[in-house]
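Following are the structures in question.
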Structure P
Amino acid sequence: MSQKKLWIALSAVILFSFAVLLYYGNQIYQKAPPVPENVVNSSGTVLFTGQDIKDGQNIWQSIGGQEIGTVWGHGAYVAPDWTADYLHREAQFLLNKWSQENHGVDFETLTADEKASMESRLQTFLRENTYDEASGNLIIDNERYEAFQHLSDHYSGLFMDNPELDKLRSSYAIAKNTIKSEDRMHKMSTFFFWASWACVTNRPGEDITYTHNWPPDEQIGNVPTSDLILWTGFSIIMLLIGIGIMIFLQARTRETEILRPVNDPLMNQTITPSMWAVKKYFWVVNLLILAQVLLGVITAHYSVEGDGFYGIDIASFIPYSITRTWHVQLAIFWIATSWLATGLYIAPSLSGRDPKYQKTGVNVLFVALLIVVAGSLIGQWFGVMQRLDLVNNFWFGHQGYEYVDLGRFWQILLVVGLFLWLGLMMRPVLPIIKKGTSEKGLLILFLISCAAIALFYAAGLMWGRTTNLAVAEYWRWWVVHLWVEGFFEVFATVVAAFLFVRLGLLGIKSATNNVLFATVIFLSGGILGTFHHLYFTGTPTAVMAIGATFSALEVVPLVIIGFEAYHNYRLSKATEWLKDYKWPIYFLLSVAFWNFLGAGIFGFIINPPIALYYMQGLNTTPVHGHAALFGVYGMLGIGLILFVLRSMYRKHKWNDKLISFTFWTLNIGLLLMVVLSLLPVGLMQTVASVKEGMWWARSAEFMQQPLLNVFKWLRTVGDTIFAIGSITLFLFVYQLTIMKKRKPTERNPTERNPIERNPAENIEK
């Protein structure tokens, strides 16, 4: 396929995909579960207001939100899913109340027929939609309000300081007095009521709830819909068809021009002042990795000792919701920083000279990064510790949304920083593109991916403080999926190809065509695959259909990962001097492994609608999350750092034993973490979810069983090995960049840029 046709295909995929994404985004706005103006009883008495619900959502966000249990299945995994928990407790209250009134005994003592009759009554009672669109009021029966008051008392005791709930509070890793006032607690209970109401109330004119009958709980009538089964089957069919087409196209279109330079083209590469200034980014990356790993250890320990750390009371000043917030956020920060720094190094290397003030821009961006990291972490602590009002918490504290927890002010500052980075990337690259040289196509792709990184993080500014949760989730996954899983992937593909071109191993034409082809294939499923995160977040059925179909296609490019890995391995053996690049290339090979296992196998396990129906919010999700986030993006970030350091310190001998030890401990530790702990716990939870319901799979009674605690403790094996690897990585970078110093050299202005040379000049005859 010609390069022109590949560009046309890429443009068509992007335009079509975003048109569909935006159209159904508008549908989500229209059909999201409504937040009523008032919740009233049958006589019209106002029980609580819609503003109470919105304030309750903000209060839930301020204590960590999705970092302390889940709502609609999204969030952390130690505490319960509050919607599933609320519905189960509400059901038990009503069933026991009716049973006492009608039979004089608790529900559990009834006969099977009596239970069936009572459960049928319950389902009819709960699933009827009593929202009046004309008045904006939600009408509920007095009995349901009694249940709300009962549950409000329970949650008040749990989130405050009822001593009778100390054990349960510890099991959920919730600190005492997480919420410090009865008024705030009441409002958060109203939010739990509304979020749970959406899970059990039928959509107008339909026999499914706003969340497609999620969470699973047969007692309240939440069972899989026919659409779940239908689109699961269709997604598997699309996967098989996609794999077949992919293999055909790959075999027909792939072009590989492997060259064998006699000498390393980067040996005499000029390192400009701005390129040299990138080094401090890598110091920060390594410090953030160490901090993230330490916080991960503490966070994992909270699952077995929810009120401390080996007997030390740390929950009162650094609770689980904070450690997990920082653990997840630091991962995003250091991975993004490693990639951005690589871009800052590559861009000026093309011409061997800095545009005016390029170094200043790199340094300013570095300071901005430090401010965002430090400011957001501190703000989140103040938010969770309830030191901020709701407005200031939104702006400077904790927004409560996983992966985008930082306050709006820090979000805006980060967006500004990303656009500054984009400008620093464009200044050295645009003049080369204007020359119309052979690398023009690859560099255009490079800039497109850079622009997408800045633009799609800005999607995190599309929701406000009181935005409906269904709408906020739509935009949140623009950031998490399209930014992290989408265009970062494109950026990584372009950069990897570009590095091999700079090393003289790939011809520029074949590299450009292959990157274009890979980008088309990836985005064909990747953009609309965003919807697979939104099956049960108050979205219309069409979102599930599209998400299931295109999510399956996301797996298709991964079937050739093995071929790509072998291809990169062949490149690493092309010539003797490439032994110096062994470990950067090996990290790229590990990316291929984790892409196949973490993103491919573990990702597809939870993606089909019927599978996710029972698995959403269980430990099967962090199986995919750890393997994909660190295994793919983390290992790639480390690999890119090593490529840059190899270029910076080209004449220094590396500590191969140390970096080899680092490579194997990181990969083995991550694998053991997943297979010894997260995966078995997740599978046991899945069985419980299928048999009893989501409430049971996430309950303290289930999660604190001796066997499950054994699997939780087994995580220390992988965690320890992994932590050692992160320490040795820090030592390696320290030894190379601090103990050994090298000043940038001046480039001979008459020397041609390596990428502009005729490859034949440096090829074995």
Structure Q
Amino acid sequence: MPLSKIQFRPGVNRETTSYGDENGWYNSDLVRFRKGRPEKMGGWTRLSSNTIEGTGRSLHVWAALSGSKYMGLGTETKFYIEEGGGYNDVTPIRATTTLGANPLKTGAASSAVVTVTAPSHGAVNGDFVTLSGATTTDGITAAQLNTEHEITLVDSNSYTITTAGSASSGSTAGGGSSVVATYQINTGLDTVVTGTGFGAGLWGGFSTGYAQTTLNDSGGISDSDTTFILTSASDFETASTTTTADLTASSSTIAGSSTTGFPSKGTIKIGSENIRYGTNAGNVFGDLTRADDGTTAASSSSGATITFVGLVLIDDELLQYTGKSSNTINAGVARAVRGTTAAAHDDGATVKEANDFVGFGQASATAAESGSNIRLWAQDNWGEDLAFNVYDGTPYYWDKTLGLGNRATTFASQTGASDAPTITRRLMVSGADRHVVCFGCNPLGETAQDLLMIRWSDQEGPFDWTPTATNTSGSQRISSGSEIISAQKTRQEMLVWTDTSLHAMRFVGPPFTFGVSMLANNVSIIGPNAVTTVGDKVFWMDRENFYVYTGRVQIIPCTLLRYVFDDINLEQNFKCFAASNKMFDEVFWFYPSADASEIDRYVKFNFTENTWDLGTLSRTAWVDYGIHNNPRGSGQASDTNYVYVHESGDDDDGSAMTSFIESADFDLGDGEQFMFVDRLIPDIDITSTDADASVNYILKTRNYPGDSLATNSTNAVKASTQQSFLRSRSRQAALRIESDTTNITWTLGDLRLGLRPDGRR
């Protein structure tokens, strides 16, 4: 049969249907276009085996005069400076406090959990504290106590930590009178919280478990079982005592003969009444919610039994209990409490103690504010040092001369500091003029944040923010919009986005220092990090379009526009970010897809060839090559966070990359006749150390645009393959070129098919 050359237009197009984009490319993953030809993207490897705490949201690289190369890395919990693959924790300190006498109390015997009494500690759940000066307590050694711990919040005056030791007898107070708690800055959110407090969360509540294990009950439990076996129940609390005074149905406090073993807050049972308490001090339960969980308030006489009611979460069901035996929960079990539904649960299901759970219709005092955003960072180097800030937080400074063991401190605390901002949305170091600039910061002499205020330090004086006749520090307020969203440094100026406009900020010298002018109205940006600069071009996206600035603002025509903006989870828009890969003249935008809460997709633009493609890749921060020879990206593998070196090898950190390009439909003429295909002659450049390495050519067919594409044949094509034989009859066909093995890369040329008309029916 005669051969027909099939040539496809460069770039992926989803602005029309697959049939409407005849002779185009319709789908892709982990490919790029170079000189009009699709090829597999480069692979990536871990920077090192070292891990990071939290999700990387900001990367910045710079070099010291000695030649040492550094990378700043911010997560929702930590800030690191990387050197040589090692991550040095320089997270700033929030407070240092000497605790009272014997502030540490062990949990049950063999438990690693220790409760820390720390009045007005100011911590939030997940914060980090370093203890020092503590003495060995109940078998847990001083070395196991005097280290860094993650905080599990109990209340405003106490929290728990999990040590590397275990209590000998349990419920023992100790630590001595010289325990010092050093608190790192409060951790932030990793996911945008769109609604919290009353009526939000699981069944309208908020759950933080004190202990966690798995179900281990010989096959699981049914929806009616009233006993269940755990892998370990040692940290699941049980306790009982007796009242020391008569109670009425409206008593607001309950005195017990002892409250040892009762947590600082939870639920107790007296008779048939459940009573929730919020404080436990001096053997008195206070802050009571009477008649909880649908029970009835009742009176009782002195000496009545008080039993602690434990609460656990298994999948989406809450269960109550009052007693256990070894690893078996076997007393007072109530299924499907607080509005949840009874269900069967398989062995291996997570069992989480949830004594602070807030049920439906109850306000959560511990939840974050409604609409809180994720933690983002901005950072820029001042020579060898690093300036950075939390978005809508404090500006910090890391001094290289003090070494990698030195934590960053606030701008306001630096020697000679004068009127430095204490809160800002974003900071950067301006170009050759050398000013530190804060966007959306507190005005001079005020503490409240002004989201349209811009302030800058003295030239070559990063800590001097007091304007005088002899310096260049100053401020200016943008008059358009209601808040600054982002700012980006270019070669000649700084660009500033508000929620409604784009402005250019240029150095003009004394007496004004900087001038600000509007570049475009009705233009914004989808998130603070959705912008990148490549040479003299600035690329960004808003909620409707992609843009480039080259001296004037232009919309970039996009063949994937509708597909991308229909796919983005806009509730997580702050996670969207732009990344450049100058090796290949590419700009990525990474985003969470509609059904995802974390970044899982990208759209990519080759600004030299004006081609677009798309794919799946979970990266949460990026920095282009420059100081280092390859781009770097932050990502996750098996729930562990790493930094990856990109364009390194052909694989996904040693595993296969599934890389493909798939065409739109093609046919004969106007598709009036069926076409018969009997062979394909590939044109592909395959590079691999494996002589048998192959790429799959997958032919898909259908007869009408409304039909589903069905795989007709899969042909393994090697570098030495001359032709592949097949038999296919259809009105329309599409071709997918795919590789899913390690140690292979490829570049696609033209395709020739042996085909002929084969009738109309």
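Match the computed value 1.00 of FRET efficiency 1/(1 + (r/R0)^6) of positions 57 and 489 (r between Cβ atoms, R0 = 35 Å, to 0.05) to one of the structures P, Q, and report its label.
On the way: P: 0.65; Q: 1.00.
Label of the source structure: Q.
If you rank structures P, Q by mean count of other Cβ atoms within 10 Å over residues 105-112, which sits at the top with the largest value?
Details: P: 12.5; Q: 20.5.
Result for mean count of other Cβ atoms within 10 Å over residues 105-112 over P, Q: largest is Q.
Using the calculated result -20500 for helix-only ellipticity at 222 nm (-39500 (n - 2.57) for each DSSP H run of 4 or more, over all residues; to 500), pick out the matching structure from P, Q.
Numbers: P: -20500; Q: -500.
Of the structures listed, the value fits P.
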Notebook entry, point to check: Rg and Dmax of the Cα atoms in Å computed as 31.2, 101: which structure among P, Q?
Noted result: Q
Notebook entry, point to check: Ranked by distance in nm of label points 7 Å out along Cα→Cβ at positions 273 and 497, which of P, Q sits at the highest value?
Noted result: Q
Next item on the list: Could you figure out which one of P, Q the value 14 for relative contact order in percent (Cα under 8 Å, 6 or more apart) was computed from?
Entry: Q
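Here, each number is a calculation from the coordinates, and none is a lab measurement. Note that the structure is a prediction, hence the values are computed from the model and not measured. Cβ atoms are built from the backbone, for glycine too; each structure is taken alone.
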